[in-house]
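*Asks:* Below you'll find a set of structures to go through.
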Structure 1
Amino acid sequence: MDANAVQQAIREGKSIAGQDFSGTDLRGVDFAGADLSGCNFKGANLSQANLSGCKLHRCDFRLANLSEANLMNADFTGAKLKRANLAKSIRLGAKIETFALKGAYITGPTAYMD
């Protein structure tokens with residue numbers, strides 16, 4: 001599923017939970033409020049994507065690029081973020097378990113709250 005198909009599915013209210021997006025270019029996609037539980041984003045490019053308010057339970061973000069992404073109030077319960085790039089992402093209100101951030105690249109003035 002490419003970025004356009006993902007955006008269309010979200011607009012139509014279709015579930016995309018559990019999908020495999022590994023290595024996919026999803027730059028700038030607006031996922032706001034979607035249930036993406038169980039999705040595989042390993043190595044995906046999610047830079048500047050809007051994941052605000054998303055349910056991201058058990059998602060795999062290892063090696064994913066989440067730079068400049070909007071992660072406000074997203075729920076990363078059980079997610080894997082090892083070696084993910086979270087540089088300059090907006091993480092205010094995001095629920096991220098600190099052990100999941102081991103090896104993640106995090107810079108910028110915005111902090112996360114768990």
Structure 2
Amino acid sequence: MRFSVEQDDELVVLSLREPVLDSTNAPEVKSELLILCQENVRALIIDLTMVHMCDSQGLSALLLASRQMKDLEGFVVLVGVQENVRNLFKISQIEYLFEFKPSVNDAITWLQT
């Protein structure tokens with residue numbers, strides 16, 4: 001799984017660099033999310049701009065981030081979510097668990113307000 005991580009104090013940006021988030025790479029994403037979701041992190045921005053397809057295992061990885069950050073009283077913001085991936089959130093009725101923003105900059109602006 002190709003991804004990049006940027007951390008600035010209490011803010012972490014995880015950018016996924018693959019077109020698919022599924023059972024083949026979701027375990028690696030989950031492992032990375034467990035490392036990133038720490039007490040000192042106030043917000044986790046997950047950039048899904050390059051992800052065009054997601055399955056239930058991919059959703060499971062994102063739900064893990066949501067649970068971890070909720071337990072730490074933090075936020076998860078998903079950015080650049082493609083329409084077909086967003087529809088999976090709607091169908092699964094878990095859309096309410098996340099904030100959705102068009103870009104990392106929009107997410108950072110939203111978090112600063």
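*Asks:* Looking at distance in nm of label points 7 Å out along Cα→Cβ at positions 76 and 92, point out which structure of 1, 2 has the largest value.
*Replies:* 1
*Asks:* From which structure (1, 2) was helix-only ellipticity at 222 nm (-39500 (n - 2.57) for each DSSP H run of 4 or more, over all residues; to 500) calculated, if the value obtained is -12000?
*Replies:* 2
*Asks:* Okay, moving on. Going by relative contact order in percent (Cα under 8 Å, 6 or more apart), which of structures 1, 2 comes out largest?
*Replies:* That would be structure 2.
*Asks:* 1, 2: which one has distance in nm of label points 7 Å out along Cα→Cβ at positions 36 and 68, as calculated, at 0.8?
*Replies:* Answer by label: 2.
*Asks:* Then there is this: Given a computed value of 12.1 for mean count of other Cβ atoms within 10 Å over residues 12-19, which structure among 1, 2 does it belong to?
*Replies:* Only one of 1, 2 returns 12.1 for mean count of other Cβ atoms within 10 Å over residues 12-19, namely 1.
All of the numbers you see were taken from the coordinates with simple rules; none came from a lab. Quick caveat: nothing in here was measured; it's all calculated off a predicted structure. Cβ atoms are built from the backbone, for glycine too; each structure is taken alone.
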